[in-house]
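Listed after this line are the structures, all set down as C-alpha cells.
Just so it is clear, none of the values below were taken in a lab; they were calculated from the coordinates. Keep in mind that this is a model prediction, so the values were computed, not measured. Cβ atoms are built from the backbone, for glycine too; each structure is taken alone.
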Structure P
Amino acid sequence: MTIPVLETERLSLRGWRKDDFAAYAAFCADEDRVRYIGGAKNEYQAWTAFAAMAGEWLLNGYGLFAVEERQEGRIVGYAGLWHPPYIDEPELAWGLYAGFEGRGYAAEAARAARDWAAEALGLPPLMSFVHPENLPSQAVAKRLGAAPMPPTTLRGEPRLQFRHALPA
C-alpha cells in the first residue's frame with residue numbers, strides 16, 4: 001500500500017519510517033504528553049503502538065500520519081484517522097511531541113487529514129474523542145469548527161465527542 005503524502009504550508013503528513021521511532025518512544029514515555037491517551041509506555045509498549053500505527057494503513061486503507069516540519073525536517077507528532085474495531089467509525093486524532101505545541105501544528109495537520117479523508121476517501125464528517133481535562137485538544141477541535149456532541153466513554157474513560165464538518 002502506498003501512503004499518500006499531504007503537504008500544508010508548514011507541514012508534511014507522511015507514512016511512518018523506522019527512524020521516527022525514537023521520537024515516538026520519547027513521546028510515549030512522557031507522562032505529561034500521554035496522560036489522556038492511556039498513560040506512559042515503556043519501549044516495548046511504544047514499539048507495539050508504533051507498529052500498530054503503521055499496520056493500520058494496511059488493514060483499513062488509512063491511518064495516522066507522521067507529521068513533519070517541511071523546513072526543518074523534524075517530526076512533530078501525528079495526525080490522521082484511528083479506527084480500532086471497538087469504535088463504529090474512524091476518529092480524527094492528533095498529538096504533538098514536546099516542544100512543538102503553541103504553533104498551530106495540531107490544527108494544521110488535523111485539518112489536512114480531515115480534508116483528505118473527505119476528498120480522497122469520501123468519508124462522512126469525522127468524530128474526535130477528547131478527554132474532558134484535555135483543554136489543548138478541545139481547543140484544536142473547536143478551531144477546526146467541530147461541533148460538541150453528547151459526552152461518552154471510550155475504553156472505560158469519559159470522553160467529549162466532537163463532530164467535524166466536511167470541508168467547504
Structure Q
Amino acid sequence: MSELFQAFVAKFPPVSMPITLGEDSHHVFGTENEPLSDKLIQAFILPLEEADPDEFTEYVPCFAIDNTETFVAVVWWKAALMNYEYVLSTYTLKGDIISREIIARTAVYDDKVHRSVAMINEEYEITIAEGDSPDGDQYFDPTSSRTKFMEILVNGVIVPG
C-alpha cells in the first residue's frame with residue numbers, strides 16, 4: 001500500500017456494520033473526522049467524478065467498512081450545489097479503484113427533492129430506500145417510493161443485489 005493511499009484510508013475510521021446513512025448523518029462525520037487534503041482528493045476522489053466539481057464542492061470522509069480483507073471500502077459525503085451524496089468506493093489494497101456507487105443522496109431537480117437513505121448490513125448488502133417529495137416538503141410522495149439493493153462482493157465489486 002503506497003504512503004499516499006495509506007494517508008487517504010487513515011482519514012476514514014473503520015466501522016463495523018450495520019450502519020444507516022440518512023440525510024443528516026454527515027454532521028457527525030464532519031465534526032469527528034479530519035478533513036481530506038486537496039492532494040488526497042485529487043488522487044483518489046476526483047478521478048472517479050463524472051464531471052469536474054466547482055470550487056464550492058466539499059468532500060467529507062465518513063468511514064471505512066471494517067474487516068474487508070482483500071479490498072478497502074470507504075464512504076465519503078459529497079456536497080455540491082443542491083446535490084448531496086454518500087459515495088461508496090472500493091479499492092484494491094494498492095489503491096486502484098474497483099467500484100464506485102452513490103448509495104444515498106439528497107438532490108433537487110424537476111421541482112422535487114429526491115431523497116434516499118442506505119443501510120449496509122454485516123454481509124455488505126446495501127438496502128436503499130428512495131423517493132421524491134414536493135419542493136420544501138419533508139414527506140415522500142408514496143407513489144415515488146421504491147427500494148433498491150446492492151452488495152459488495154468478496155472481490156470488492158459493487159453490484160445490484
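State the single structure among P, Q that was used to calculate helix-only ellipticity at 222 nm (-39500 (n - 2.57) for each DSSP H run of 4 or more, over all residues; to 500), giving -3500.
Label of the source structure: Q.
When distance in nm of label points 7 Å out along Cα→Cβ at positions 66 and 122 is calculated, the result is 1.2; to which of the structures P, Q does this value belong?
The correct label is Q.
For distance in nm of label points 7 Å out along Cα→Cβ at positions 58 and 130, the calculated result is 2.4, so let me know which of P, Q that is.
Checking each candidate, the match is Q.
Given that P(r) over Cα pairs in 5 Å bins from 0, in percent, for residues 34-113 alone, derived from a single structure, equals 3, 14, 24, 27, 17, 9, 5, 2, 0, which label among P, Q identifies that structure?
This value belongs to structure Q.
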